Structure P
Amino acid sequence: MGDYPVSQTIELIAIIMNTPDSTPRPTSRRDFLKTSSTAMLGGALAVNFGLPTRSFAQNGDTLRLGLIGCGGRGTGAATQALAADKNVVLVALGDAHENRLQGSLSELKKAEPDRVKVDPDHCFVGFDAYQKVLSSGVDVVILATPPGFRPIHLKAAVEAGKHIFCEKPMATDAPGLRSVMASAALAKTKKLALVAGFCWRYNPAERAVFQQVHDGAIGDIRAIYSTYNTSSIWVYPRKPEWTDMQWQMRNWYYFTWLSGDHLVEQAIHSVDKMAWAMKDATPVRATAHGGRQVRVAPEFGHIYDHFEVVYEFADGARGFLFCRQQDGCSNDNSDYLMGSKGIGQVSGFRKLHKITGEKNWEYSGPQPNMYQVEHDELFASIRSGKPINDGEWMAHSTMMGIMGRMAAYTGQTITWEQALNSEENLCPPKFDWNQPLPVPPVAMPGQTKFI
């Protein structure tokens, strides 16, 4: 993952710290950038500071959409993008696999036959498909490949001057995360919209309850307990003809370089809500444990099936995260915010959002599709000429997830500075279908070293 040259990185940090955004940002995000700056220095790519070539303030203008990553989430995001703005047309698709692309195209044509205008020569397959989509004349791009590719694709999209919907998480390792930070800063200078796939931040119910918390309804936060406990997910048994790369790409969830492990890929929503509750304050350190009790067969790669992470904040608050993917167990996805004057409860799947304390409160407002709201606000911001940039907090939340995994894998207490400055690069040496990719050993706390 390439970073930016020292002088340009410093300039980017200065710009993003001092440029007004379309929405207020708490000081803690600026603190994040200040404490992160040393980790971003010393890169290798030139920066194009040009602005987007087209303005879409006029509602009659057609926005041309490209999709990079044609799995279920990417297909869903494209459907929502088309529903968000009547003058959006889908013109290009890119994926590593032909069957994924064609399946997505078929589904999208059924949903929006008049606005899916993807010619055969705008269907791109392979590791370089993202470059071809970005060069195909699109104005807006959806990044929805496995997360290990996100830093590369985000950098390319920003440098190409595209407005972006960027699915979560944004990276799987610290070098990739530092690249994401620099790309987000550059997107701001180029006035590009950058909306994160942390969908709960776009849900009116969550927005309401967190606003209550930030307004002091539960007093000072003392502790947060978050769960993301689910059953196991899909797996595709290896076929004899598959190379290492083909097998791992088909089963991307089970390899840390692609998914970041389920703490970073799935439970990152809970991490993000914890960060949100703390106004995106940077945790000082994390201690964690986890392992692989049930998912032990080689077909499941090398990721864990459960984690517990304790995040410590400078004000003494603690964040406790419990997540697992195991069949036959009780499931739960909730957040409990314990303050000096009350308790906040957030359970989006059960549509329960309430405050219990000096003044009880419960959300009773609208419950729209939060995935749709993300795209509605993305396209509205493009049309208004006031592009949303979620770059700071989306990077912050992703880094918290990576930090927790580092602590669990190594068995060590990991500080924020250690995590952010880590040189562990999980990406393979090159992206080629015949590239040998031995499966890394399962991380063993106390034996696996922090890099």
Structure Q
Amino acid sequence: MGELRTLPVSFKVEGKRIVIIGGGDEALNKVRLAVKTTASVVIIASHVEVDFSGFAVTIHERPFQPSDLDGAALVFIGDEGPDGEAAKVEGRRRGIPVNVVDVPHECDFYTPSLIDQAPISIAIASEGDAPVLARLIRARIEQVLSPNLGALAKLAGSMRHKVGALLEGARARRYYEELVTSPEIEAAVLAGQGTEAADAVLARHAVDKAAAGVVWLIGAGPGAEDLLTLRAQRLLQEADVIVHDQLVPTAVVDMGRRDAERISVGKAKGNHSFTQAEINSLLVRLAGEGRRVARLKSGDPMVFGRAGEEIAALEKHRIAYTIVPGVTAALAAAADTATPVTLRKVATGFVFATAHGANSEELQHWAALAQAGLTLALYMGKSVAADTAARLIAHGARPDLPIGVVVKAGRKDRVLYRGTLATLSVDAGSIADGPAIILVGEAIAYGNWSEAIEFARSQIKVA
């Protein structure tokens, strides 16, 4: 994710002047935007070439004077001549933000493509690079928005003092969330009964003194933001606090509500900032305070995510919870490499396992499964990969059985390796840093591993 060169803000212009230099089409385009505000719009132009009569503006058809910028909040320059140059210099001298129309590198600010449902406004900005794309995005957003957003926002604003006297913190936030998302409230607004409906909802929230907390066990997927489910995105926006693992990228955590509390309970090999018991206690405490907790786990919470222990703790304390599945790393690895982990007449099943702490009996079972045609997905096995491969061979797995390794599955910076059990037992130390999935089985040969680094003595043939 790139860095913004500008900070999107809403600039207050009430009671001030917006000055537009120029009398042509460029000036007219900015007038259409400026008159949507409560500012006084003033046009300065030596020659007025277009018709401004349909707009509430003041026009001075004369050369620019420095005093024209007295009380100005913003300056738009749509004149390439001496008036425009003089206004630009004077605006910069006074510290007034200047926009030189269609010259991005000369602009102190940019005008976004705007969805206007006052007092709600949605701005789509491209920092001057792609205004056409911004307009197309605006059109797509407008298609899914209710035309009554502005009326709902005004209703919410009118309730602020009443809500402040009865509710605070998370309880107030939940009231407003219901107010602006309820179809019944929207219908009441359209019928002219919005205030009565809002008061009734407020009375109910005021009586409900002890709002119940909840924990959402959310799978964050392998790390790519666009692999989150829609449900995961929605709940992250509703959460009061986000408790996340170390492997969950910052970009995914940042998809939560901006004012939500964030608590990292990261656990890396040899470095546990929180024990599992401490995490369990934290979830119980936060939910017990009536908070909505997003427990954000890498991959899927039910696959090597220790969700079972957290669920047991929540059930013991009668805390409500919901499980939101995520894309587990093995499936992301299969997708990255177009590997059909189940394939007719080749692989009849798919086994998820962790190589850490595997005993001889487990390895013997895995070896038998791999020999029988099942595909193995070994998690958390990079540090013991060589030993695991050698032990699988010792327990009867073929040395030439195809394997593939995907580091950082599902991400743009993933790294792929391919080989056999025999070469993995020798070359595993060369695998790059990062979470790795080791796929073992005949099905690996049917994937697309063309971008993979090949272990030294690999016998694999890629279909």
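Where a number appears in this text, it was derived from the coordinates with a stated rule and is not lab data. Predicted model only: the values in this text are computed from it and were never measured. Cβ atoms are built from the backbone, for glycine too; each structure is taken alone.
Taking 15.8 as the value of mean count of other Cβ atoms within 10 Å over residues 66-73 derived from one of the structures shown (P, Q), identify that structure. So the calculation was done on Q. A value of 31, 27, 23 for semi-axes √(5λ) of the Cα gyration tensor in Å, calculated from one of P, Q, originates in structure P. A value of 1.8 for distance in nm of label points 7 Å out along Cα→Cβ at positions 346 and 394, calculated from one of P, Q, originates in structure P.
Suppose relative contact order in percent (Cα under 8 Å, 6 or more apart) works out to 20; of P, Q, which structure was it derived from? The value was obtained from structure P. By the measure FRET efficiency 1/(1 + (r/R0)^6) of positions 186 and 418 (r between Cβ atoms, R0 = 30 Å, to 0.05), tell me the structure among P, Q with the highest figure. That would be structure P. Comparing FRET efficiency 1/(1 + (r/R0)^6) of positions 90 and 154 (r between Cβ atoms, R0 = 41 Å, to 0.05) across structures P, Q, which is largest? Largest calculated value belongs to P.
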